[in-house]
Structure 1
Amino acid sequence: MFKRAVIYLFVIWLVFPAPSHAQTNEPTTEQEISERVTKSEDKNYISLSIENDSIGGGTDRYYTSGVRLTYFNVNTPVPKAMDEVADFIPTFDVNETTSSFFTIGQNIYTPQDITVTANQPNDRPYAGWLYGSGGITTIKDNHIDEIEVTVGIVGDAALGEAAQDFIHDSVIPADDPQGWDNQLKFEPGLIISAGRRWPRAMRDKIGPLLLRGEPNVNASIGNIHTYAAAGMTFTLGPADDPFQDAPVRVRPAMPGSGYFETPPDGWSWFIFAGAEGRAVARNIFLDGNTFRDSNSVDKKHFVGDLNAGIALTYDDYRLGYSYTVRSKEFDGQERVSEFGSLTLSTKF
């Protein structure tokens, strides 16, 4: 389904190329984006992302829940700690477009059958991940760069069991999870992530619509996640609308900044479809604790995501929904992972 969506958008781009003089209200160069961001009246963006398999595949297994609350501030002074991190990344340049963001979040992972009380050594371990992060984005030449530093905890203190019990009792009618006594043990976590996107790599007008193709590369290193990834996202929306960046997503998906502009008539939309592949060296939620014995499975070193969705803007609000299929992540996994993501953003 999603592969067909990606192919369909790509075929549209091939069959209906735009004339070189096509004009839109969307900025056509990164310099124009920089000027728009710098002069934006709205400096603050708040995004709440909720990912759950119940709003995707209707399941309750593997990566079962992710919540991420992000505050993004345009042109805010860069925190000193993040500036020092940026100095260690030779390709990152702090300039007048550099913006900061701060996040708190929680992820929950379970085996396929949560009704089993006994340990399931051949299935994905129970695990919670509670974290906070800070990052900066910047526009330079033909790309957007991002770095993020994340600290958090795995284990009982991450409140994975409490959160899942609450959701199952109060939000989603579902079986009570029985195996949290077998979850990963306590461990503090650190992840340093960096990514680059090329938002104008492909850009063609199709009648009243604009088709964009945005390649990206990103990598993370740490005791929680260590991987390198590359992907492509296609978006299709009204050609006359202003700049819309991708909605915020929960990592390891490549999150957007959540930045968006409102057209003069007050509303807008775009659809998107994309794919990303990751080469995985470390995933604590499959490999188990770093320095202590714990449950673990043999992970697959190459994982792929296919996703598609829609974003709707009205006035100072934007609602996005995406559906993701993630390939099998460990040996013995019976099915792929499927989950949906809802993101509500506002600006002021």
Structure 2
Amino acid sequence: MICEAMYKSGMIYKEKLLDVDNAVESFEMLIVRFEDCQYSPETHYQLFRIYLEKERADNYFSPDGTLASQNYADIILERWPDSEFARLVRNPDALHGDEARRLLESAEYEQVYRDFRQGRYMQVVAACNRVLSDEPRNSLLPKYALLKAMAVGALREMAAFRNALSEVKGKFPGTDEAKAAEDILAKLDGLDKPAAPAPADKPPGKETPKGSFKPATGQHYFALIYPMADGDITAIKNQISDFNRSKFKNMTIQVASSPLDREHQVILMSVFETKEKSMDYYNQFLSELAMLQGINDQGYVTFAISPDNYAQLYKSKDVEGYTSFFQQNYLAGR
């Protein structure tokens, strides 16, 4: 963890703050403190690039009269001769070609992601499949694999969704995308567990009341059921508010929360003028991968709901009943 923190601090100095001297200090401290850690090859390569640029721009030499870049190049070629860093050391100008390729890959991915945001899920699956099969050196393969899985999930093909998530986890271990896929699979497993049977000696009159829900087309809310065990709800509400301001600039969406029962709270977004507008919000909320990470990928129950039905839900606490109603009246045939 310390090794990673020191490397990332060096990269922040180098790339974000453009403070080369402090970047060098962070990288060299890492090398002194850790003989070999996960970021040792990258650290040596960053020092090679920094000193190479200094030598080219300012005719820089180390105090002992040597070329510092060559010293780091020699270490990389000796310790990691088959690595990508060794390839770039042997041909430093190859980096420019690699950067151009990465910029193109990033632009192409952003286009596919925009298609996902606009609900073109079949088109997204086809595009992701093409990249995954035809571009084995694409630097964004894990992102394409996860995006494909999310598009499959949006099509409500649960078996295929699970398979796609498992593929991300199996083919790209150790990546953020694999971790996200693993988390989603764990949530799906939890949702699929059968409910515990009610005790046979349950006292009469203690049955959970059932809500009486009716179809509606006018004003709607969007609701998310949040377990109290998952911690402070404030950060979640702030994250959702940031999403609302970014993606729905022309709408005033109130974000409120209140206890639903002893174990859950409800986060309520209001108010949408029509059922259709609430479903537009529902679709964009579930498809947002960046701004809502840690919220819409956790398997929380979400739905659009009319004010009358929300009053029934709040009174009865019948989340399961309304979820079934929502699937039949809002999602069926979509």
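If Rg and Dmax of the Cα atoms in Å is computed to be 20.3, 65, which of 1, 2 is the source?
Here the read-out was taken from 1.
So if we calculate FRET efficiency 1/(1 + (r/R0)^6) of positions 74 and 234 (r between Cβ atoms, R0 = 30 Å, to 0.05) for every structure here (1, 2), which label has the highest result?
Structure 1 gives the largest value of FRET efficiency 1/(1 + (r/R0)^6) of positions 74 and 234 (r between Cβ atoms, R0 = 30 Å, to 0.05) among 1, 2.
For FRET efficiency 1/(1 + (r/R0)^6) of positions 226 and 250 (r between Cβ atoms, R0 = 30 Å, to 0.05), which structure out of 1, 2 has the highest calculated value?
1
Taking 17.5, 48 as the value of Rg and Dmax of the Cα atoms in Å, for residues 178-217 alone derived from one of the structures shown (1, 2), identify that structure.
Traced to structure 2.
Using mean count of other Cβ atoms within 10 Å over residues 242-249 for the comparison, can you identify which of 1, 2 gives the largest number?
1
helix-only ellipticity at 222 nm (-39500 (n - 2.57) for each DSSP H run of 4 or more, over all residues; to 500) computed as -18000: which structure among 1, 2?
It traces back to 2.
If relative contact order in percent (Cα under 8 Å, 6 or more apart) is computed to be 19, which of 1, 2 is the source?
It must be structure 1, since only it matches.
Computed from the coordinates by the stated procedures, all read-outs in this text should not be read as laboratory data. Note that the structure is a prediction, hence the values are computed from the model and not measured. Cβ atoms are built from the backbone, for glycine too; each structure is taken alone.
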